Structure I
Amino acid sequence: MGLVVFICGACTMVLELLGSRLLAPYMGTSIYVWTGLIGIILGCLSLGYWWGGKMADARPDAGFFSLLIFLAALFVGALAFLNEFILIAIQLTFNDLRLAAVAASLALFGVPSVLLGMAVPYAVRLKMTSVNQSGSTVGGLYALSTIGSIAGTFLAGFFLIAYFNQNLILFLVAVTLALASAAIGAQRLLKLKIVVAAFFMLCAVAANSFAAHMNSELIDLNTRYNRVRIYRGYIDQGAVPVKIMQVNDETDSMMRLDSDDLAAEYTKYYRLVQHFNPGFKKTLMIGGAAYSYPKHYLREFPEASIDVVEIDPGLTELARKHFGLKDDPRLRIIHEDARTFLNRGEGRYDAIFCDAFKSYSIPHQLATKEAAQKMYGLLSANGVVIMNVISSVEGDAGMFLRAEVATMKSVFPKVLLYPVKDPDDPHLVQNIMLVALKSSGKVPYVNADAELDKFLHHLWINDLTDDMPVITDDFAPVERYTMSVLPELGNRNRNVDFLNWQLQRMLTQMKRWLRIEKKLS
């Protein structure tokens, strides 16, 4: 009984940590997603504790206990086949991220969590032989369950998620639970349990093989920090082929396949550094991903150097392998959280480019007044910060932008906005380049360079509503500020290329499973 309780505790935590990676491509990794995931699993475990105690008193039978663990194995194994279909349906149904996170967590992990929660009270009832020893029996089994949870946490966080794909992990958890069910000693459905365990093990092997031999243009894997997908797509009404890196739930980088030009329009606006600080020599970029802009920077400015702070070394390796990133003496890559890098205050820069903010997945520690002060301290006398923010200017979908403007204005003497798509629509959610200048001197708003002049004409010239407080380390509710961006964007990360890629991948996977089932039969 003790071993089964240990296994159930470990599997629960493996599922909880894995859940963050399953949900990431559809909902991100914000505090709302973690809140929904943890809250639902804790709630379902509590229901399982209560229900398991009631059922154990009514039917203290090892065979029935074995059946409960076996059902948990079946549900976990089914998740490997169904999780993407469920998540796509929920993503298309809910615009409120909080509701989507709760619904997804409940749909994926509700039943397994209830069944696994029933394990401890059922094991206590079966193992208890004397009221005089009830305290030690209960304490010992709950301790084993907790130790199992700790082991599962370390196993998933430090090893499984870092080295194996999601479906393989789900199948391994299902196999473990099926074998634990068979090991309880009950003969009920013993042959079926062994067959199911063998089937899930075969599926695990197939899932690993599928991931290993997947077309190099259709990549889905975990890094230490992120769920990453790489696939082909098109921009400009299908005229320009691109390779896309999606990190968690949003397109993070694109690379044109027909030229060395920049694929994402907003990245061209980093050229504004030539206008605001034309003598720049050294630049810091926060956020590397596929390194599309750093590669362009090195080509365009042969006399300048750039440091890139990217928290995820896995993204750097993928950029080297799939996006043509090469070593260069003028490129220094620092794998570190950008805020800790800023805190150390190393180096002096003529410009800081920030490309770490997504539409509603915001690293809050980079959006605060304290972070702005660190940036200010790293800049040379005429230094400039150019920050990409996905937002509207006015309305609820512009709350974060206005808060960030207030934050930067509390440190920098001059802050300007350049909406990329339409400089006249205050309610359009789009890429908006926030430019903060360290110098308070006058700057011209025209340039002889035609492209720079075009960018400068996107300056937001209307009044900006001053209704948001400064963001600080002590108070940074960025998730609340960005909640309204998702409904405005609608299906912004569900583009046709990505959906085609998802469907192709799932159909290929289904055909593989069908071939396996045919061989088994």
Structure II
Amino acid sequence: MQASDPIRHPERFRTTLFGALTRARDRFGKTFVILEDPQRQPLTYARLLLGALVLGRKLIEGTERGERVALFMPSVQATAVALFGLNAYGRVAAMLNFTAGARNLTLACETARIGTIVTSRKFIEEGRLEEPLAAIAEGRRVVYLEDVRERLTSLDKIRGLFASFRAKAIAKRSGGPDDPAVILFTSGAEGAPKAVCLTNANVIANAVQIAEHAGDNLTPADTIFSPLPVFHSFGLTAGVMLGLLNGYKVVLYPSPLHYRMVPKLIGGTKATFLLATDTFLQGYARAAGEGDLDSLRYVIAGAERIKDETRRLYERYDAEILEGYGATECAPVLACNLPDRNRHGSVGPFLPGIEWRLEPVEGIRQAGRLVVRGPNVMAGYLAADGSGVTPPPDGWYDTGDIVSVEDGFVTIRGRAKRFAKIAGEMISLAAVETMVQELWPEYNHVVVSFPDPRKGEQLVLVTDKPEADRDGVLAFARERGFPELWAPRAILVVGGIPVLGSGKIDHVATVEMARSLLPML
């Protein structure tokens, strides 16, 4: 077992989310502008706190302390206000993935025992989400923010104002640091989504860890731009909580898929930090107009490996890409490169306060299965039958990732599930993807594996590269000294690779696509 540097200020996360917001207000000032979205009506700490108290009192009507209330919302100011409002009054926000489809949404609501769903009519209409909402609304109460605003009276606002003067006292009654704060649902990129219970301390600790890890590279003069969904842990913690709890202005955008609009708003707000995934970053760089991305100093990238082509695209803007790594179960960030410690191909050093060990994996040398423990590691998974929370054994979470650690830098070798055994050799599907990416850098590629009666397993390349051929891959592998076993047995050219709402490759959908196109598998 090994450990990273200790956290310098562990006392900061011994409170609730609302308590941490109150402390940030006192530390950085009531008039500090901390939050903005495309409406361009910035919120100060005072207005954010007041809004949370006013809205929160309305949202908890008909609910009980400790109850889970679903937020079916995009990344906008109102979502952050609602989340803090629920937390202020001891409710747990369950962040629903509105891109997950009716079936997974229904399972999520059943697992989390959801009785109330908070959403917006405008969001539902613009996102054409009537059908999935209808699927989960049956037997549950749906609260529309537009209706809540219409019902607000002058008395409600006055009560909220007086409550803001007593914010510290309300924070003390909002719960404890080890009480559940949010329920997040894993991406389901490799299987059925799981319901992750994160405590107040988990989320705040990770925000503190990121800030301490960044050090002087991130200051109150910076502006963080996040188009990532708040139902994704990267979007929630790094995109919202990091800035709001540490005094860095945050600009939210409701969809990472608006490739032309995102660069324009980055330019309009003079954002210096951008959070995104490789898929989205390529879209922004290619759609950006003159000067749109000039204010960026750093791009924090996670959820998927950064391609060399993406780095080249951002060199023209003098914006350095810092690749990081995490897991929903860890709130999520575990490691990240830094400006003065940026090793391409790695995901950087571990954050402060992370204990870790590598467990041996048969057939894999100089790497192991990463298991971690720390204040950001989840309380546990919600049991599907509603029987409670299943914590990780002794606080240790098995990431399922095969990694190596050299000179303090973590390098992801692949998911344990994404290794294939061919002719007795363990082959990383991610490593084969990297090889193919080097051959055809401007396209997207996913390698999947299927059973093979002779060699155990066989590789299939799914790519959007027109006229991709196996002979080309095989020749490239030989030229670069890669084993011939790395050359996929079959290549499928498709119009597009399936992607989840979080920006990750949807491996389940990709496997099914390959299976349907190659029915003999």
Ranked by mean count of other Cβ atoms within 10 Å over residues 120-127, the structure on top of I, II with the greatest value is I
State the single structure among I, II that was used to calculate distance in nm of label points 7 Å out along Cα→Cβ at positions 200 and 240, giving 1.7. II
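Comparing structures I, II by FRET efficiency 1/(1 + (r/R0)^6) of positions 96 and 400 (r between Cβ atoms, R0 = 25 Å, to 0.05), which one has the largest value? Each step should come with its number before you reach the end.
Numbers: I: 0.90; II: 0.55.
Once FRET efficiency 1/(1 + (r/R0)^6) of positions 96 and 400 (r between Cβ atoms, R0 = 25 Å, to 0.05) is worked out for each structure, I has the highest.
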Mean count of other Cβ atoms within 10 Å over residues 144-151 - structure with the largest value, from I, II: I
With helix-only ellipticity at 222 nm (-39500 (n - 2.57) for each DSSP H run of 4 or more, over all residues; to 500) computed for every candidate in I, II, -9500 is reproduced by structure II
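Out of I, II, which one gives 24.1 for mean projected area of the Cα convex hull in nm² as computed from the coordinates? Working shown, then result.
Values: I: 26.6; II: 24.1.
Computing mean projected area of the Cα convex hull in nm² on every structure in I, II gives 24.1 only for II.
Every number here is computed from the coordinates shown, using simple stated rules; none is lab data. Because the structure is predicted, anything quoted here is derived from the model rather than measured. Cβ atoms are built from the backbone, for glycine too; each structure is taken alone.
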